[in-house]
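Asker: These are the structures, in structure tokens.
Throughout, read-outs are computed from the coordinates displayed, never taken from laboratory work. Since the structure is predicted, the reported quantities are computational estimates derived from the model, not experimental observations. Cβ atoms are built from the backbone, for glycine too; each structure is taken alone.
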Structure I
Amino acid sequence: MTYSYDPVMYPELAGGASLGAALGAAGAGAGPEFADQDSSAGPVRAVAVRGDRKVAVGVAVRERGFGLTFTRAGTTYARARTPDLAGAALAAEGWLAGLGPRELAARWPFVAVDELLLAYEEGNEVEVAWRLVRQEASENWSEVVEAAYARPELAAMFPIFSHGMFRMLRSSRFTSYDVPFLCRGSEGFVLQYTGPVLAEGDADQMVDAYLRWLADHPA
């Protein structure tokens, strides 16, 4: 049994055509050879492998779109989504041919790179993590994030948001939660560790409390 697609949305896949073959045709011979995976239970997925690099391509159901994941040695470095089948095929070939994640995104703007993963490889993960946290902080969080970043001791730590909690870790490599966390309170912010509330107040007060806790609990 072959998964059936809307022939208007996906004319390339009409009549149960192979996604792998469609990618090859769209790439005008410049794309890699894809192998279709079993599509009997759901949407088509095709995979191409070269050395330690792999590209997997999936097909969206509700609206036209091809989703790609670009991996190397089992780690995903970039993802993409595009309605352009030829673009998907050529981006796949670029990755398999050895382009780096940033080069890939520069050539095909629909590719999104995992900036933090690359930062780990380049040794500047703390700097990049703070940039991402500051960019993505909501209005409810930006005050305490900026207050923490303004303190050199905390700016040197690794910031992380998880389940509505904001922590600054002592190490970016070992994310054991051996530090307290900040969360939103009824008014302002709350500092907690594993038990009761340690402190409650505005952003500056909580940053001071965080620093005091670190001083009292050295690594």
Structure II
Amino acid sequence: MQVLVVGANGQVGRLLMQQLLAAGDSPVAGLKPTEDGEEWLDQGLTVRKMDLLAKPEQLASAIMGMDAVIFAAGSGGQTKADMTLLIDLDGAVKTMQAAEIAGASRFLMISMLFAEDRNRWADPLKPLYVAKFYADNWLVRQTHLDYTIVQPGALSFHAGTGLIKSDPLAVGSVPRADLAAFLVAALHAPQTIGKTIPLLSGDQSITQVIDQL
């Protein structure tokens, strides 16, 4: 499957590229115009530059020929609220619109735990919660994409264990490697389409969690 990873140079994006390759997919690195793609080009992979501040019609050119898009981009933890809204909200929505223009029907979105529950939003992450809430809602209500929204808990740098749980009431964390592994598995699991899935470290395999959806 031809899969565009938007934000391929990010912490989760790099793991996604590696795990998609291992799964036999053909990942394509979606990078900012200013980012270096040599790491991926040296592996014989394709790089497509994407300016998330551009119009959807311009972004669509980077998505042409793709079977799926995984949105793993973000403005970063050090940016102000304006860039969070421009990238994590508007950039995500424009990527969804671009995917529809380009005919890439499968769309996986990395959200965050409790994004749909305003009572759980707290500073300093409140702007990011707002962005994820409205981006997720656009994906569900305003597109015809075959979407999967994954809501991870706090992301850690611990080694992946492959053991997770999906509990909408639980609080916790999950290694970035396990998030990436779950996304790759979900990409190929039709039962994840149209689902919003909380994701935390747990005691079940990825296959078990997906089979229970």
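Asker: One of I, II was used to compute P(r) over Cα pairs in 5 Å bins from 0, in percent, for residues 65-192 alone, and the answer was 2, 10, 20, 22, 22, 15, 7, 1, 0. Which one was it?
Answerer: II
Asker: Looking at structures I, II, which one was P(r) over Cα pairs in 5 Å bins from 0, in percent, for residues 97-168 alone calculated from, given that it came out as 3, 15, 22, 20, 16, 10, 10, 4, 1? Let's see the in-between values first.
Answerer: Details: I: 3, 15, 22, 20, 16, 10, 10, 4, 1; II: 3, 14, 22, 21, 16, 14, 8, 1.
The value was obtained from structure I.
Asker: Quick check: 18 is what I get for relative contact order in percent (Cα under 8 Å, 6 or more apart), calculated from one of I, II. Which structure matches?
Answerer: II
Asker: Now for a different question. Distance in nm of label points 7 Å out along Cα→Cβ at positions 9 and 145 computed as 2.2: which structure among I, II?
Answerer: II
Asker: Next question. Quick check: 1.35 is what I get for Cα Rg over 2.2 N^0.38 Å, calculated from one of I, II. Which structure matches? Intermediate values should be presented prior to the final figure.
Answerer: Details: I: 1.35; II: 0.94.
Here the read-out was taken from I.
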